[in-house]
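Some structures to go through are shown next.
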Structure 1
Amino acid sequence: MAQALPTNVEAFFDADDIIVSKTDLKGRITYANKIFCDIAGYREAELVGQPHSIIRHPDMPRAVFKLLWDTILDGREIFAYVKNLAKNGNFYWVHAHVTPTFDASRTIVGFHSNRRVPERRVLNDAIIPLYAEVLRAEKAQVNGKDALAAGTKALADFVGSKKVSYDELVFSL
């Protein structure tokens, strides 16, 4: 399914709403709640079976997703701010809580994400400028491997400059 070209139009969802999705180990959507479908502009049948990256906005640095995947594949939860792309090209921001799903023997069998409305102050003052800098580092490279390494370094350098862990940084914003 082809993604729409991004617009500069931001979509919003209610602060009381929670966007919920579940994926398999490869990141393919196995469940999408109505709020997710509504804000993303897809029917549930269009989302289920698709890679979660169907809503990946090109303004999102790859390094953020590397951190997310590294964390959840290690069996840990992560909180992250994410700019998503709706089917019509509009975008929406979320504060995501992503966790691995375990079976009875503690084997990871999938992933679960709850997303809420982020605080606008946090986006404007911290996240948008940080992601723009990380994306600039990535785009300055000629190949994907170097781009990911440069973005990861830029993100790690920023977090390190605050003398806190990534988790501590996210919760301090």
Structure 2
Amino acid sequence: MSKKDQGVSEDRYCVIPRVLIFIFRDTQVLLLKGGLTKRIWPGLYNGIGGHIERGEDVLSAVKREIREEAGITCDPLILCGTVMVNVGEKRGISLYVFKGFNPEGDLRDSVEGTLEWVDMRLFDQYALVEDLPVILPLVHDFKPGDSPFSAYYYYDNHDKLCIKFCQGSTEE
């Protein structure tokens, strides 16, 4: 198939690809508290992640983001789900959500923020990015062999994030 035959046109939805990774150790998850000078999510806890760079595949981006934001490596890395985020008529975000185990190396904070191991039983007591209370338990409970979840995020007329999940054949 030629590049021309891919069907790309100005009237179609275009997305920015991103990755989000949650690393687990025993009963804890590694979260990043966004730096107070960050443009998005300052002071809020999130997983590790960022944009997929041009020329990168999804898994390479996951590994790079873990190295850049935490200074560690992980194995295995498991795709738990995908999220389409509608942020406007022609733009969106395509988010690939991963789960990681067995971190190796010494954690180091980055310009993105401060890393913290958080007990999964207490994560909801933290100032979280708004979708984390919904998505983090799904990732935590995801087991090898499970079907990855699929979600669609959009904003209502009051700029409030709305989340629609489809897990297997069941919509929630």
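The numbers here are math on the coordinates, done by the rules we state, and not lab data. Everything numeric in this text was worked out from a predicted model, so none of it was measured. Cβ atoms are built from the backbone, for glycine too; each structure is taken alone.
A few comments on the model shown:
- Answer label among 1, 2 for the case where distance in nm of label points 7 Å out along Cα→Cβ at positions 62 and 94, calculated from the coordinates, equals 1.6: 2
- Given -4000 for helix-only ellipticity at 222 nm (-39500 (n - 2.57) for each DSSP H run of 4 or more, over all residues; to 500), calculated: source structure among 1, 2: 2
- Structure responsible for 16.2, with mean count of other Cβ atoms within 10 Å over residues 38-45 calculated and labels 1, 2 on offer: 1
- Identity of the structure behind 16.5, 51 (criterion: Rg and Dmax of the Cα atoms in Å, calculated), options 1, 2: 2
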